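K.L.:
Multiple structures follow.
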Structure I
Amino acid sequence: MPRYHYEVIDTDGGVRRGEMEEETPERLADALQKKGLIVVSVSRYEDVEAEPGSIKSFFDRLNDRFILGSGKVKLSLLLQFTTQMASMIGAGLHLLRTLGSLTEDMSDKRFKIMLQDIKAKVEGGEPFSSALATYPKTFGDIYVNLVKAAEATGEMDTILTQLAVYLEKTMTLRRKVKGALTYPIAILIFALIAILVLVLKIVPIFEATFAKLGADLPLPTQILINVTNFIRSYFFFAGCFLAGIIFVLYKFFNTQRGRYLWDKIIVKVPVFGPLIWKTVLTRFMQTLSILLSSGVSVLEALRLAGKASAHKVLEKSAYQCMDDIRDGKAICVAMAATKIFPDIVLRMVGTGEEAGTLPDMLDKVTMYFEQQVETTVDALSSLIEPLLIVFLGTIIGAIIISIFLPIFRLGDAIKGVK
């Protein structure tokens, strides 16, 4: 019986290699798939270019780890896949044929391996939603639950189209917020580097010159030199102390209690807090709308929307709403009890609940907050630039003026030396 070398991916995303005897490579691949493994390659043992344990095999494993990563693909790639799948199924193609075609055309190796495994699971009789749930980092709870609802209603193309619109809006919203936050952060980092160069490199040169001349320094210059000397003397210790504080805060804010506290504080930050809160509300309302319109129950939709908001305060409020709704309260009443939703949300939800058009009303609320986010981003973009210029110009200008103030006294200092 021939011996084959195989390469598979286990359930934890790790790459495994080994040898096994089997009649044909197809039968070996089937046996490995039944064990829940993703088959990457099967080849005759004598045809293997790099034996397990060799240097080439070691670098191959490193390459696989680098390519496969954490098993999560880009949102833009997921959007492309969902859009194409909705179009192909809407055109009347069978699910397996659609998956096969999209798998063959997929250029991303990581996503292609996932799709191959999903297709194999569906061919084996597993529901499409269950196969997607195998990769929760790529296909989250919302994606899986919407596909499950599509399987129950038979409207796969419609729900996939709605899901594609949802992903596109999510990506657009994320891009706008990142664009609004990236610019000031980049400018501040650049300014900090410039200030450190001035303080640590330029000021000491002038300090040495003034010391040789024995000139009396103006008060601003003396303060700047004292600050510079302090930073130079304790730079390493201050850096370690600051790094330690950042590490402790990072660990704390990654806990449930810390994340809740961070989410509570961040929305109260001047200027950026309202933008972040509007973004969170937009994501929550948008998710809730698409889930309800796809047939997901109210309680499950609230749970998933709260989780999708990525904001612990809003997620906790969503669970509070679920408890009140179980007790028989109306959705708008349950939302009002949390005291975090704006009046416009409560009015629109109440109207939609009474008229039986809640998903439509949530769509309108989502559009309202999307416009609010866009308006806020535009306002911040026009406001932040002049504020940063004034702020940084003041700091750097004060440093430069403090450096050059003694130059006006250099004449007197030189005469004193003579």
Structure II
Amino acid sequence: MKQINFKQIISLLILQIILFFSSGCFDVKREIQMNPDGSGMENIYVTLDKEFFERMTTLAQSDVSGKWKNRADSLNNDAMIEAHINADMMRIGGTSVKEIKVTSNPDGTKDIYLQYHFDDPQVLLKVEKECTYAWSNQLNVWFSTLRFQYEEDDLLFKLTTRKAERSFNDELMNSVFSPMYPNKKLTYVITFPFDVKESNASISSGRTLTWDMSFETIMFNQQIDTASLVKDPSLELTYAEKIDRSVGKVSQKDNPLIRVQVYNRNKEPVKIGTGVVLKDGLLVTNFQLMNLIEGAGYFSVILPSDSLAGIDDMKENDLDQKQDLVFLRYGSADKFKPIKYASVSSVKYGDKVKLFYYPNTLSSVVYSMDGVMTASKKWTKNTGIIEIKPNKPISLEGGAVFTEAGDFLGMITKAYEGEVGKIYLVPAEYIKAQIPK
């Protein structure tokens, strides 16, 4: 795993405290002021009391590795904490730090204040994710998502926080701090640039909404904070996704796709791609995805639950570079809908098809879109490729296409270069013939 130096450890500890631990022992308030263009400012206020330092001491004394002792010791130098919080924040694109101040109080507590500008709402999650990377299990699991969607004059805000334990699963740390989780809370105060029609906020005052969540909810459960806003029709919101009624979500039981995580030789995540589940425990994905690092990396399968499944050793006939195929066998108790294979001869020009794809590979949600078959073309000497035109232009890295009858027609590939606006498939009947025995 990537090695973190002492300076990083200091600042990452403070930022983890800021973003995740909460009131009483961890008094935390995140005040976010948003502008119409998606930029804004965040103020973060944190108070660390005596109980926090007592538990940190207990954790440091219980840890034979010494890593928690180093982290506990690093809290004693306020100037160093300020300097390295600033250094870490400057590494995150789209931020501009305005003020950092750490104050040691006579009663043994510490107050931390951080103010910074952000260019885009997603930066809020990047700060949360990147600045706590060394404290996590260092896998590419995002437990917070932030979305804006609009339709005509309606703008929908949705912040989801779900099971941080998937990223922060240090048993020793949790054993020391978990007794406090149910009674501690993290507060979001967000001032929006548009009028609020309705929300599930605990406090609402004009355009300013307040949400609270306990640390137990953050770690082990889920909370979804929502608001319906009145969009200014004259503004083009580049950070918001337009609701397209031609695109629909696919239920988990009908989901034919699964995510594949690619790591480099240092076991750092570098890419998430899409696999098509052919049967329980077997998927096919793109050779181009797996060959990003010329075979020098490692791979995992991310299940719909966002947990990881290991991959069995690969064999020579698992790879078909010319047709952009890789077969992977993985361990999981999850059940997927069985696939029926369509032949190229069973479809013709103009036949309707349905595309299944991840609009965001960090999410387990699969979407679908309609399209039509437009051609069948030669690819290699002995194999062909299927050409599909989706209902609207879209660039996809992996996915699956099915006929109107629900039969698997092929896997999306970017290895074939064709017309702009068209999508190309490795035929399902070819994939079926190449499944390793």
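None of the figures in this text is laboratory data; all of them are computed from the coordinates on show. What you are looking at is a predicted structure, and each value in this text was computed from that prediction instead of being measured. Cβ atoms are built from the backbone, for glycine too; each structure is taken alone.
K.L.:
Here helix-only ellipticity at 222 nm (-39500 (n - 2.57) for each DSSP H run of 4 or more, over all residues; to 500) was calculated and came to -5000; which of the structures I, II was it taken from? Display every interim value, and only then the final one.
P.N.:
Working: I: -24500; II: -5000.
Attributed to the structure labelled II.
K.L.:
Looking at Cα Rg over 2.2 N^0.38 Å, for residues 151-230 alone, point out which structure of I, II has the largest value. Walk me through the intermediate numbers first.
P.N.:
On the way: I: 2.40; II: 1.33.
Comparing I, II by Cα Rg over 2.2 N^0.38 Å, for residues 151-230 alone, the maximum is at I.
K.L.:
Work out which structure the value 54, 37, 18 belongs to, where semi-axes √(5λ) of the Cα gyration tensor in Å was derived from one of I, II.
P.N.:
Details: I: 54, 37, 18; II: 44, 27, 18.
Answer by label: I.
K.L.:
Next question, about the same structure. Which of I, II yields 21.9 for mean count of other Cβ atoms within 10 Å over residues 311-318, as computed?
P.N.:
Values: I: 21.9; II: 12.1.
Answer for the origin of the read-out: I.
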